[in-house]
Structure I
Amino acid sequence: MKRILLYSPDLVGHPSIYCRVIADALATEPCEVIAAVGFTDKMGLNETPDIKPLSLRAGVQLIDTRTFSRASKPHLSAEELVGLQLHYNIDTTLFIEADKSKSEFVRIAAGHAPRLIGRNLGIFANTAEWYPGEDSFTGQPRGLLAPTIRTTLGNVKRAILNRRESASYFFERVLINRSVLDEILVKDERLASWRGPPVYWMPEISRPSCAPESVEESVEFLRRKSEIERFLESNERREPVLYFGDAAYYKGYDLFLEFVSATPSTCAIHAGRLYDAQQRCYFRCDVEALRAQLTRENRLYETNSYVHSHRLKELLFGSVRLYITTHRLALSSSTVIQALELGKAVLVPDRGVLGYRVRTNRLGDVYRYEDLIDLRTRAEKLWQSDLSRFSEVTKSFWQRFSDEAVRKFFSERLLTSSI
């Protein structure tokens, strides 16, 4: 029986969902799963509702990576990772956020650290600079040519002298040519189609598979349902918009509030946790003042808590006719995938894989990156149109990310593929 290691030294955001969903995908397969996750003093088992069910599941061992760290840190060195692999006699290891192990991969390639044991696969998010040549955060196209000769020459100079620092060098020369990893899993279909094996496109994970509600979840759903219905009734002449997830700079939380504030015909639902002090300092505007203003106007409803109940998610996405995202990070968006699952048209920035998918598959529309005037213009145009025309195509596109597609992909890559 194969032993699969899921290595996730961070649990904030999507990594905990990935661990849960991949473990779920392997639940009926003849294998044992060891989930090595990076708990911290602030982020323990009780603070990770998607991970917690794994602690009681047969065939799954949940371990704290700090127990294998000499410094008691969540992130392990290559030597500590090898120790972990040997201790559990691992056949295949999946790096949930492989980008964060880059320095250890470089050490291994250079011969400064031992090679990993068994088959090793890594999920990478920051691949846009490799291909198609975009800024890995904003999705802005990158190239040697610039508006001025001086800048163009500078770009050429940096490309030559800093070649070893490029994304292409890291993926091609370090990971692939030196066989540090056996497979590179990416969320951008453009890259996988262009490069081919050992690069594989993986269906992005947007949520855990549906599970029976707990008593607490049922109680919360009924409470939230009542609150949201009252909120929408009091704003019956306004168009509801949804911000789903934690308030964060990369998701454009400040842009979202600015958009709602400048569009009196809308009201807003924020389903997720509020920002911390670090995120607040990143925002380009005073989000406290905007929240206070919108609250006074009775145009903002906030859950102030993490939402993981599937029925509550359906209620929230079902409250809007059009899903708008103000993401600054143009790599991808699990919330967009969740909206597509429910047949919602989407309006996204015109950058990166987000913009590419929506344009190519006609899933809604795109607006100029960070341009709230263009966002408002395009949103109002969509609201005034027949949005039901998007229902069939969005649901059809979502099939690529369905529970069955995810299960089939990870079962094949982790269990049936060979070196």
Structure II
Amino acid sequence: MMKPLFFTLSLLACLSAAPFARAQTGAVWNAVAKTAAKQSLAHSSVTTLSRQAQRNFHAQILNLFQPPRTLPLPAQQTVPQATFRVHRAGMPYANASAFAVETNGKIFGVTAGHVMRSVAQMDSRKTVAELEARGLYMDVTYPLPQMRIQKPDGSFVSQNIVSWQLSNTHGTDVAVFEIPADMLPWIHPLPLSTRPASVWQTVSISGFADDRPLLLSNEEILFTTPFLLLLRNSFSENINGLCGSPVMADGKVIGLYTGAHLTEPQNFLSINFPKDMPSDLKTPSLHRAAPISNIFPLINKLTGETQPAGLPLKLFGNAVAFLQPEESVAFVYLVRNGIPIDKWTPGDLLDPEHLENLFELQENDILRLVIFTKTYTAKHDAAFLYEVNVSTGQVVRKDTL
């Protein structure tokens, strides 16, 4: 799980018949209706706006295939002191990367969600919790994950991580943890960027690949959403273990490295392209990263602070639902006149703030957003869906049984 993250999401056919659970009534909708009234396009405004959104979206995707604007710099076998390793207990050389940040006067460790899932053996922990919830107790314990630092004298020290939180690995894929007090003298938290990432910005990635320091100092950002960053990968060698590294711009953390899309043997990103994208495009080797802002809901949860509403899912600029850290958008149906006519698995191309990118919409179409949850607790991880009327903005949540 500490290797570059590759995944595809399976379809859940029974969801189209999910029973009604409750309707959500939100604030006053909607920019679409207002635009239609002003332009006298009551029957075409949604289609007009969605077509424009799709043109913009396709232009964003085509950035992935543009030639480099800056020359790549040679990789260096060095990392700043701020980057360290995390691993399973007793397995210090099978590790991934991590770093520290400071917020509200407290220092936290940060790594990729799938890294923490692996080193903390979260799936096994969940199985035990589910059995115990059913009254079946097992005489089994799992050792705590550990962080490993190198002291100035060159010696290594590993300490247990006793408290952590992680998001859905098919979602934002981030994790945070409390750093043991004994480790704090050797920890150097990195400053956080207050600016969102932008396309064609150059960044550095510093961590450990195959347990060796690796610094990539000039990688270009090619695609950005509040959910994910895609960067050009100029490094052709082994990057296993780099997940959890800081992605930095102008000396500040802008993202968290979560994996790679490689050109061989198969680029899983390409299966998420819209159907009308040119078929002869050869996807380059890409890094993937989570915007660093996605760690803050987990820090709030770790410290018991008030939870924000979540990552907003927006349609034509209006929030229709909020995605929690344990949730991911698995796939989306386009429903017209009560009949599903199209579906798409957006994967890493999901822009949660522009759901109108997904299909060419017509008045009163329904977007059916299928949400998967992953809690790693005894709680049953049931899927559910939101149905959004693209004209009225009405949102209905339906829970599966």
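Nothing in this text is a laboratory measurement; each read-out follows from the coordinates by a stated rule. Keep in mind that what you see is a predicted model, and the values were worked out from it rather than measured. Cβ atoms are built from the backbone, for glycine too; each structure is taken alone.
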-4000 is what came out when helix-only ellipticity at 222 nm (-39500 (n - 2.57) for each DSSP H run of 4 or more, over all residues; to 500) was calculated for one structure; which of I, II is it?
II
Computing relative contact order in percent (Cα under 8 Å, 6 or more apart) for each of I, II, the value 22 comes from structure II
By the measure volume of the Cα convex hull per residue in Å³, for residues 90-249 alone, tell me the structure among I, II with the highest figure.
I
If Cα extents along the principal axes in Å computes to 64, 64, 41, which of I, II did it come from?
I
Quick check: 25.8 is what I get for mean count of other Cβ atoms within 10 Å over residues 114-121, calculated from one of I, II. Which structure matches?
II
